[in-house]
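Right after this note come the structures.
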Structure P
Amino acid sequence: MSGEDGRRVVARNRKARHEFEILETFEAGIELRGPEVKSLRAGAVSFQDSFARVEGGQVWLYSLHISPYEQANRYNVDPVRSRRLLLNRNEIRQLVVKTEEKGLTLVPLEIYFVRGYAKLTLAVARGKKLYDKRETLKRRQQDREARRAMGAG
């Protein structure tokens, strides 16, 4: 998967847009160990239940599963360890203010490589209620039917 502006997208958190209403996005670097980079390039990553949190003036990513790299054996690290996200001070300050608001959380949307560096799109999001999810699905179905009718006509 190649994205715009030279990005090579490795993985997308497809559930995030269904479960959350995305309010704002940030691009962050990820602090990784050597074997983790190799696994990422191979696409061995899972977003299930992953989230980010601001702690002690730094942003940490939790529960992102990067599978151990087969050839690295003893150099591999814990696949679900917490990883530091690299943002500038002003962005971290903005995230602190936004996440103090009730009901807002930080959710990873996608991981990609730009000029050899692993990057992550981090979103400030609000959890959707069940009826919001149904409304989104209904709207998507109506759009699909409208496109189909326009193409048939």
Structure Q
Amino acid sequence: MTRIDFYILKNQDNHQINTVACRLAEKAWQNDNQVYIHTQNAEQLKQLDDLLWTFRSDSFVPHTCVKLDKPAFTKKHNQVLLGHQFEPDPFFDVLINLDKTVPAFFSRFKRVLEVVNQDDNVREQGRQRYSFYRERGYPLHHHNLQT
């Protein structure tokens, strides 16, 4: 069964959500997981694409952005994949969900990582996702982050 982890930030900085997502992607990738980051929209996808190069000066996270017109992504590419209108192939291990809702394909992953901050809208959407997972019996974990 898919494990769901909520990472709770103590601030209202929406940029920090993307930074934490980069850190989580880096750690999962370093642990040899196939990672898919599901963004809200093309704007956030571009922000993450740029941030994955710069969020830490001593870090390198190989990644690619998927568009609907690109050929299928295959497992031989050991990169973090970013998308927002895309359902990834079933071989991915970790889903970092940055969308406001739960993607229909979430249960194909071993782990789903959700990042929530103290912004009223973000927090409420996070609560709705938390309730969605809880009502369906998924194992839930939360981590309070000091950012």
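Which structure, out of P, Q, was Cα Rg over 2.2 N^0.38 Å derived from, given a value of 0.98? Walk me through the numbers on the way to the answer.
Details: P: 1.19; Q: 0.98.
Among P, Q, the structure yielding 0.98 for Cα Rg over 2.2 N^0.38 Å is Q.
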- request: Assuming 3.3 is distance in nm of label points 7 Å out along Cα→Cβ at positions 62 and 126 as calculated from a single structure, say which of P, Q it is.
  value: Q
message: One of P, Q was used to compute relative contact order in percent (Cα under 8 Å, 6 or more apart), and the result was 42. Which label is that?
response: Q
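Every read-out reported here was derived from the displayed coordinates using simple, explicitly stated rules and does not represent laboratory data. Just so we're clear, the structure is a prediction, and the values are computed from it rather than from any experiment. Cβ atoms are built from the backbone, for glycine too; each structure is taken alone.
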